[in-house]
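Read-outs throughout are calculated quantities, based only on the coordinates presented, and are distinct from any laboratory measurement. Values in this document were obtained by computation on a predicted structure and should not be read as measured data. Cβ atoms are built from the backbone, for glycine too; each structure is taken alone.
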Structure 1
Amino acid sequence: MRANPPKFSFHREIFCLLNSCAFSASGYPLVMTVRTRFAPSPTGVLHLGSVRTALFCWLYARHHGGQFILRIEDTDRARSTPENVEAILEGLAWLGLNADEGPFYQTQRFDRYRDVTDRWLAEGKAYHCYCSREELAALREEQMRAGGRVRYDGRCRDRKTPREGVVPVVRFRNPLDGQVIVSDQVRGRVVFENAQLDDLIITRADGTPTYNFTVIIDDHDMGITHVVRGDDHLNNTPRQMNMLAALGAEVPAYAHLPMILGADGAKLSKRHGAVDIRDYERQGYLPEAMLNYLVRLGWSHGDQEIFSIDEMVRLFDIADINQSASAFNAEKLLWLNQQHIMAAPLERIGKELVPYLQEAGLNPDDGPAPVDIAEGFRERAETLLQMAASARYCYEDFEHIEPKAAKKNLRPVILEPLIAVRDHFASLPKWDRAIIAGAIEDIAAKFEINMGKLGQPIRVAVTGGSVSPPIDVTIWLVGKERTLKRLDHAIELIRERAAGS
């Protein structure tokens, strides 16, 4: 999983060479290769909001023939876990969002961050701050009482001497005046006043770097041209742009995505679907259906709802992302999943159905071929898990018929037609769907009843319930031996009821 991941220490210039950028005589690149990155933190698993960000980054890179980079931002050692890293990698692999480079781990780049910190201290672009937690807490309380903006006031900015017995943090010396203008590709022009931005901590007292600091170094070193991320990061952007300027780096293009909300308008949570993306795999969703659903949360192409992966790559454009938040709709996701199940090759659905049958305690070898189940059930199943559960009667016998279905359909009036069906099925030399359908039609005509009056009692007898694929398909899937056995049981049940009445 994480054994010997690739190290990453070279800089933007080497990246350009490796990516065969064309240069003019003056040394400037003639053609820019689009490079996006997905940079999750392994303090949690991969959920819907993160997956949509990864998808948009992946699509934009693929659309422009660029590269998609995976970076694991694991500097929060207290909360980052190998299990969460595994969850992220497995989720992306299931979805097919494969990275062209990476995963790169920030914990393997501490030397690089330390070098920049030392250089900025020497150049006056950063300074040591000796303020204690108690002092900073008092500062916040004072600012809150005064009704002002809560932020660090720069009291150590010009300090020349260290404070004895205190290990300092390092803060970035943010400009005190002027503006930072973010030309966001989703939000448009957003202006921030430098006077409203505080001096961020870039290195903690224990020597570990902070998020905003590592991000700008990595984006620069990895040659990231477009940063696509959630709009909760928008307020970080002016600070990061100022630090990029201090680093002497080009500023990437930014696109901040609107939030995903629950159907009730609240922030997406576990009760809405903000769960481990692998849970959707366990529930039998297809990866292309998940991507199709997520791409429509904030992006559109006319009125089209159903997209293949190739269509998404060909049509995706950041310019078409909406500024407003999107609402998660579980029913819409189920509908899309069923559409993709119906469109997928039967052989693939049959193959992917096997583990769900096994998880349900069913033996795929003790019944119809899974590909035949896929053909028979895919118009009725919204997920593969649901398909496996619905097909249980094709692999194992049931103890009881649903009481309401039996009372309504297994009545004395149908006894003779049912016996005729049973005897006809027993004499069939070939168990074939067309022959089965013809036999039912002939017996219905013989007893002068319509197909529904005969087909539904057969369905109840053979499946134990009132819902199944078309009756000829159902009987064919159940198989001759099980069908005859279950018809015998239903006939006996009708006889017992008739005798009891």
Structure 2
Amino acid sequence: MDKQTEGGVSVLATQGSITLFGNICGKVLGFVFAAIATRLVDPTDYGIYTLGLSIVIFIQGFASLNIYRSVDYFIPQFINENEYGKAKMALRNVIIIGLLSSMVGLAILLLSASTLADIFDKPQLAFVLSIFALLIPIQTINKILIASFNSIKNMTHRVIMKDILNPLSRIIAIIILISAGFGIVGLISGYLLGVVFSVFIGLILFVYEADWFTHSETDQISNRDLLSYSLPLVLTGAIYALVGQIDYFVIGYYIGSTEVGQYQIGFILASNILIGLQAITPVFKPIIAENIHNTKIIESQFKLSTRWVTILTIPPALTLALAPDPYLSILFTNQYTAASVAVVPLSLGYLINASFGPEGMVLEGLGHTRLTLLNTFVLVSTNGVLDLLLVPELGVLGAGIATGTALTVAGLVGVIEIYYIRGVHPYSAQLMRVWVAIAFPLAVGIVMTSFLEGLLLIITLPVFTLISFILGLHIVGGFTSEDAKVADQFDQRIGYPVIKTLLMISMNK
């Protein structure tokens, strides 16, 4: 491994370990938020809240022009060339464009709130949307800040802002507001206050960390290049916002708001499977952008990240696919166990999607945003068509099958495109061994779900699934010396050589 490649591995491992820790914190706090919310308001109100949030997120994708996704493409390249004035100009332009367009989106939503309420036959939805409309400009700034931390590879501040302060302040806010008798208004307002507070702290952290933003003189950049990269992502973001949201729309239209709330809980539970992929992607795109002409590094990073993402995804995916009911009933009450039939296909779909690695970030890092748009269209159109075919007959199960299938198709298309463009792919013999090792936790999980139930099952199943998977990797030779180097970077963040010791034992070193 040459020094440049090793440096990329080091950045991927150290920053990835931070985002992995942040994702764990964020997921736990997100679960706490959902668990508290579902206990403080009834399923119907929670369903209307979910539907309103889905509509706002969808509109925000259009209104923000998805301009934030250009931040971690251009800024890493400018900083790498010490062109701080251009980096500042790029970020400033993104903020101005994003805010102006978001305000237009806010106005459109306010004007159309009553019409949308009539379409879904939910009169209360108009009032919900009139409050939630404020989220459009706030969320735009939030995403720009997160992308800015990605671009300077400061995952610590990103984690503080996104994964700790945002959900924690939301939890505190909804407990206070709903307990004070504000009901669904308290739920919506609590969500908004959480985002506002995290944005405020995020701005302070970014200005403190990126001194070039306050001290550098702005330098001219090509707005044509900025728009050329960003415009395909406008539709990409808006279309991608339909993933998951389109399920809610179709369920809400054909079935009811109660089922929307139930499915949303199942969707949240299953989406946590992607914790490994979400830990890698924030830092992965800037690495690709910085090495855009070095195919060797791109291939090395792609293969390494895909194998590690797959390893991190298999245990939670198997756990949820084998026993969705206990997690839904104990974490969110028995009213939400109806979503268990959707959790299984969603879990399998997310697992297969993760096995393709961060293919979307490779395409964006290489500048192929038009292909990103195409793939997102494939994802959403597949999801939408299957939703319309399956939801009326199968309910939330149909929605889960539709999304799981769409995730599989879109991921495969992205891998094929990358191979065609640069001749690289994420697969290796070592990755195949990882998939062989899945037989061990699968067998253990089937036995455990046959004899255990309730709280004992939800506590022991993930532990034994993980242990048996590691044992399986050891037996089939699924670990490499390169893994030990990456694990060492993770362990430095933990402060104790837990992962490296485990790998060394497994490799008989």
Structure 3
Amino acid sequence: MSTTTAPPGAGTTWKPTDAWLLGIVLAVINFWLFAQTLLNIIPGIQDELGIELTLANLAVSLTSLFSGIFIVVAGGLADRIGRVKILLAGVLLSIVGSLLIALTPEDAGGLTAAMLLGGRIVQGLSAACIMPSSMALIKTYYDGKDRQRALSYWSIGSWGGSGFCALFGGLMAASPLGWRSIFWISIVLSVVALALLRGTPESKAQRDPAAGRGFDWWGLVTFIVALVAINVYISQGPTIGWLSPAGLGLVATAVVFGLAFLQIETRAASAFLDLKLFRNGTFTGATLSNFLLNGAAGTLIVSLGLVQVAAGMSSLQSGMLTIGYLVAILATIRVGEKLLQRFGPRRPMLWGSMITGVGVLLCSMTFLHIGEYIVLSVIGFTLFGIGLGFYATPSTDAALSNVPDAQVGAAGGIYKMASSLGNAIGVAISAALYVAGQAVDPSIIESWGLFLGRQDNLALRFGGAIGLLFNVLMVAIAIASIILTVPRDKEAPAERKDVPPAPIGN
């Protein structure tokens, strides 16, 4: 087990500057802004590149899936070999991944598929490196309110980037520069990030000589197989059949390998996923609710896809519906920081989740006339952004401030694994329910008398409602998890006056 953190920048007087923090933010938005734009522009990419719909959908979820699978491994490596090394490696991988996508040829068959999917995989590996290492460096080099401020800006890069991605993707796809410019801009900003981060002193955890040194390969393999099996089942269920032999085989594979993973991790001397971190209730509540609220990202793919089909909107026009989301999340992230300082993490996490739930519920009202629905969706996305702004910094601080410094890279990896896997699984389930709901007989839906206006698209609107209401359920479970796990105390346990805070190492 890790014990203490090596003093960062020992023998130096180095301190992080605002320019350094900007470099961190630019590194973080490589995934949440640029890689996530594919969510809204995939129809245009599919047509231009000449790829099948199944391949296009795979390209959407692949980055989040690979990020979620390897983010804990990268967090553990950051603790062991150096957080700065892993962070810079992640930025370089982002450049490579963006370059592969930007240069993907049109109608080249296997080459087109290989470069697009390869670029998306590399982007996922990049995110896996950047997120835990950047969080660990913020905890290492900042303390108290300075850390909370830095985490607010980190959250602007992640939550703010995710809020801007749909609009940004639509704008660039509709501009003379085209969708490929998204990834060229990503490369330029990655180079700027490398320049701003240059000279950062290395930080890593000291290892207990008695701890196991071998890598937990069996744990990683069982983890990958279980996650890939369940992701394929969710995304392909409407096509292969939920109860078909192939579908049930995927479920059985996920269960068997999932149980094997738990068995291995509870016994391994050097488990790559330290399950003992979940003994801390605050960390558990922050991580679980983070997974569920990121799962609510399925709201975007269903709601924006619905208005594109039902109202004939373009990707740019549908992206405009999320302007309120972007403005709200950027305006309230620092508010969440202030609420954390005044009330501790529990209350702003609850308030944020509740406001998010109301926003998603408004986006679920597909039974209304399309004009009314568009108005409610604008309001709903704005509330979604306000809620996430309240939630982001308190949740991140709660997760990081309650673990030993020597495990902060692994803990940060688990926390952001929850973000990526929540996003990947939430989007997959929402999209699958959206498709499955459209198979219901429209005459049955019409007999309910719930859907106003046009009656020729009832199945489409019903599928949208089912996919969106699933996200309301995700938020409700997130609220319950916070109530059950995060303490009522104004201050997080590691910040209480009667308990010494964990050493920062500077």
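Between structures 1, 2, 3, the calculation of relative contact order in percent (Cα under 8 Å, 6 or more apart) yields its largest number for 3. When Cα extents along the principal axes in Å is computed for each of 1, 2, 3, the one that comes out at 71, 51, 48 is 3. Matching task: -14000 is the computed value of helix-only ellipticity at 222 nm (-39500 (n - 2.57) for each DSSP H run of 4 or more, over all residues; to 500). Pick the structure from 1, 2, 3. Computed on structure 1.
Assuming 0.55 is FRET efficiency 1/(1 + (r/R0)^6) of positions 148 and 340 (r between Cβ atoms, R0 = 41 Å, to 0.05) as calculated from a single structure, say which of 1, 2, 3 it is. Could the numbers behind the result be given before it?
Details: 1: 0.15; 2: 0.55; 3: 1.00.
Computing FRET efficiency 1/(1 + (r/R0)^6) of positions 148 and 340 (r between Cβ atoms, R0 = 41 Å, to 0.05) on every structure in 1, 2, 3 gives 0.55 only for 2.
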